[in-house]
Structure 1
Amino acid sequence: MTVTRAAVAEAPGLTLVARRRLLLSPIDAFFRLHPGDRALVKEGEAVGRGQPILEHFREPRTLVIAAQSAEGHQPVPGDRAAPLGSRTRDGENLDGELLFRSGGRWRVASGDRAEPLESPVAGVVHEVRPGAGVTIRSTANAIVGRTALAGPSWGKLQLATGPDGELRAQHVDVGMAGSIIVAGARMDAEALTRARAVGIRGVVVAALGIKEQRDFLASERRGRAAVHGLPPFGILVLDGASRRPIASPLMALFEAIEGGMVAIVGDPPALVIDDPSVLLPTAPPDLVRVRSGPLAGAEGAWAGLAGPRRFPAGVTLEAAFVRFGGRPPVAIPLGDLERFA
């Protein structure tokens, strides 16, 4: 008798496996406002990709001004200081965000060398919260990751290596400039720095070690302090810090949208797919993946519950049978598994 996919999806115990969401739509992309930053859009406004949505200071500082009103308006925290005709103690005109009032004076967040932040996606401004952030709602599909580093970015998607590959610095080519690349299982800090230098707009990678994250972010801070107006660059980490291949359902999605325009956003960490007409593949309902333990990253077919099993270190855990290829089913702790939906 042939077992249908619907029957497999309803197999006993499969619902006990943690469900990993592959696609999110609509997506509310949140862009943080630091003290002193200024929103350039209003709620309900339609924005396009590349449109400035907020302005922030590269060199923020805190100043003190005399408390006063502007045309009968009593200022409150979050207001801009410029309408007050404000001056610093040194007589300098300034713009900035009013933080709080104390002793007849306002503490103001201001700074030098304002820079715009451009929206990486097209959508509608869902919310503007002074001192908190700007939320852009997009109806596009988004592939959800674990974390995002650096800033929002956009470009055409390019597959640089296979799901289990590791992109080295010598393999990062200037021909990838302007693209967001899929870099396989892992990428080191040197390769990331070279990718940034040759004009690549972003990297999607399965895992990025803690040291690599720290080294790259330090390099990014140094670069932004030295150079004004660096092009946007973002990193989307799909799984975490431990090396593992890109999951096959995710790789199938990347292959389907290769060559199309995508964007990396940081909150939530996701790769936004620009073209809504692309037919996106779905994961087989019986596919499960080992997310932790000695077999982390391995994928197989659900073969039913195994009941309590004794594992190394003398622990007894609820387990399930998973069939990897043509081999007999293996008992894996339920907490170590995930399925895609």
Structure 2
Amino acid sequence: MPNRNTTITGTGSYIPEKRIPNSHFLDREFLQADGEKIKRENEVIVEKFEAITTIQERRYLQDDMLTSDMATIAGQRAIEDAGIDPETLDYIVVAHNFGDVDAKVRQVDIVPTLAARVKQKLKIANPFAVAYDLPFGCPGWVQALIHADYFLRSGDASRALIIGAETLSRVCDPHDRDSMIYADGAAAVIVEAEEAPGKRGVLAHITRSDTLQHAEMLFMGKSYMQQTDQGAQLYLKMYGRKLYQYALQHVPTALKAALEKANVEVDEVDKVLIHQANGKMDDAIIERFYKLYDKPVPAGVMPMTVSWLGNSSVATVPTLLDLILKGKLEEHDIKEGDLVLFASVGAGMNINAVVYRF
């Protein structure tokens, strides 16, 4: 097997223009799972939601665009940032979970794959630029990076475009309080094989899938508005409290296992780019992670965007990376030699982490 490293050479993102503040939900009719109206004022519901999640606003995709459009823009920006010819790509991998959901029809559309659509929209003619999708819950983009690492290290490929894109605003139940968590967005990276083993790039990664007891923690279910005339349409649902407990129990140990696999110390970690699911949950995860080492959480180690971008699933981690590298996230930067942990948790239940040296 060739002695190569997988390095990120370009990044790009697309953040939708529509800003949706929490006040947007004040006129919603929020219901419980049994269809009963929640006996609280919406002001109280929204205030409590913000206190629990730290989310103040989120972005929604404009109605005339689809997930593959966002993915294409993010991919094009990453290609331009890397300064490469897109015809030289060996792989185009798009992580998502719901495909192109039309703003009016609200139906999952994944034939052809989003990767095929993105490749077409980028006008890439090379038939050996293999395009495929990766549905893996919110950890999809991190897992796509892991896929690419295997391809590049093996010598099977030299260059890949890895995209995470999702339009969660079109698959959430407007009568479910959890709908306030979800957002839309896309981001991408170009990764290339480099003959500099061990010096930089992907140093190690780890993935776990706890399906036996936790497969249905996130699922598709009917609207809480039981009298709805939308028939069999299904919406994204979750058991939030159980998910929170699962993440706190397993994500910190997974991060530790990834560091041990890379043979690096926790004091070497400069940034932890974690899936922007819930601000309070991420804070608790990072605290438990450092507690495994009997250390306090270093100031500035975990950049956050969830308060103003919400949870855009597979797009959160690469969006964080692009914003930091482009100097758009105040008080955060990544320098040559910095050690960064990419991490995510989500439907499956799946957890993954990548140790990366810039």
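Here Cα extents along the principal axes in Å was derived from just one of the structures 1, 2, and that gives 61, 52, 40; the source is 2. Consider the structures 1, 2: one of them gives 3.4 for distance in nm of label points 7 Å out along Cα→Cβ at positions 100 and 116 as calculated from the coordinates. Say which. Among 1, 2, the structure yielding 3.4 for distance in nm of label points 7 Å out along Cα→Cβ at positions 100 and 116 is 1. Structures 1, 2 were shown, and relative contact order in percent (Cα under 8 Å, 6 or more apart) at 18 was computed from 1. When distance in nm of label points 7 Å out along Cα→Cβ at positions 252 and 316 is calculated for each of 1, 2, the greatest value falls to 1. Looking at structures 1, 2, which one was mean count of other Cβ atoms within 10 Å over residues 180-187 calculated from, given that it came out as 25.0? Going through each structure in turn, the value belongs to 1.
Kindly point out which one of 1, 2 the value -3500 was derived from, the read-out being helix-only ellipticity at 222 nm (-39500 (n - 2.57) for each DSSP H run of 4 or more, over all residues; to 500). Computing helix-only ellipticity at 222 nm (-39500 (n - 2.57) for each DSSP H run of 4 or more, over all residues; to 500) on every structure in 1, 2 gives -3500 only for 1. Figure out for me which of the structures 1, 2 the number 16.0 belongs to, where mean count of other Cβ atoms within 10 Å over residues 164-171 was derived from the coordinates. Source structure for this number: 1.
Bear in mind that the values in this text are calculations on the coordinates, not laboratory data. All of these numbers come straight from a predicted model, not from anything done at the bench. Cβ atoms are built from the backbone, for glycine too; each structure is taken alone.
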